[in-house]
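Okay, got some structures for you below.
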Structure 1
Amino acid sequence: MRSAGAVFEQRACDELQRAGLTLIARNYTTRHGELDLIMRHGDTIVFVEVRHRLHASHGDAANSVTAGKQAKLIRAAELWLAAHPQQAQHPCRFDVVSYDGPTNDARMTWWRSAFDAF
């Protein structure tokens, strides 16, 4: 059985591909953190963080991407760009795809350019 995280990452990937983005990589892991999805939207490299919250008792899924989490994502993206210098000349953005609610009925929200780094 796939983990809930993998299920929501695949859902997000499918939805973003339907919206015209192209998958470059998934689950790029460094000692600083993991990038769930790396995609291309036109000429832009898009680093996508996928979050799910079953209950809103601690805030919604998008709010779980704290400043500390953003810093880890930015550092991981810097390392990915350093490892792929041909991509480093392209503009970049950070998107968050959040799912709130039960797995089979979670509401998706796509936050384009959710935070800035570069």
Structure 2
Amino acid sequence: MSKVFEDKTCAEFLLQIILQRHDLKVQSVQGQYDIKNLQGRSVRLDILAVDTNNRTYNIEIQRSDRGAGAKRARYNSSLIDANITEAGDKYDALTETYVIFITENDVLKAGLPIYHVDR
């Protein structure tokens, strides 16, 4: 799955379906994107995509129920935020980031095919 979504067209189609936004256009996509954290745990993102409005999307393909929780999404998002900013950037210029888990099972156990969780 991760390899399939490295294709810009596939990633764009997936994001349009999940976010219910047919106007979304992916500018770039990278698979197995590493973010190093010198103070703690580093991460390897399955897919990192950026749209034409510079919003950043992390798509995680998760077979196991373990590791698909909100705190992991929060951590991934924080590392993305820290790595898309440069010294001197204003905080108002920080773009939106989205972390999307595609799971084999219903890890939130409410019987829905798609969940949207806001921070």
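Please treat every number below as a calculation from the coordinates, not as lab data. Keep in mind it's a predicted model, so treat the numbers as computed, not measured. Cβ atoms are built from the backbone, for glycine too; each structure is taken alone.
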Item to check | Entry that produces 40, 30, 27 once Cα extents along the principal axes in Å is calculated, selected from 1, 2 | outcome: 1
Checklist entry - For which of 1, 2 does distance in nm of label points 7 Å out along Cα→Cβ at positions 47 and 71, calculated from the coordinates, equal 1.4? => result 1
Checklist outcome for this item: Value -9000, calculated as helix-only ellipticity at 222 nm (-39500 (n - 2.57) for each DSSP H run of 4 or more, over all residues; to 500) from one of 1, 2, is from structure 1
Checklist entry - distance in nm of label points 7 Å out along Cα→Cβ at positions 15 and 103 computed as 2.3: which structure among 1, 2? => result 2
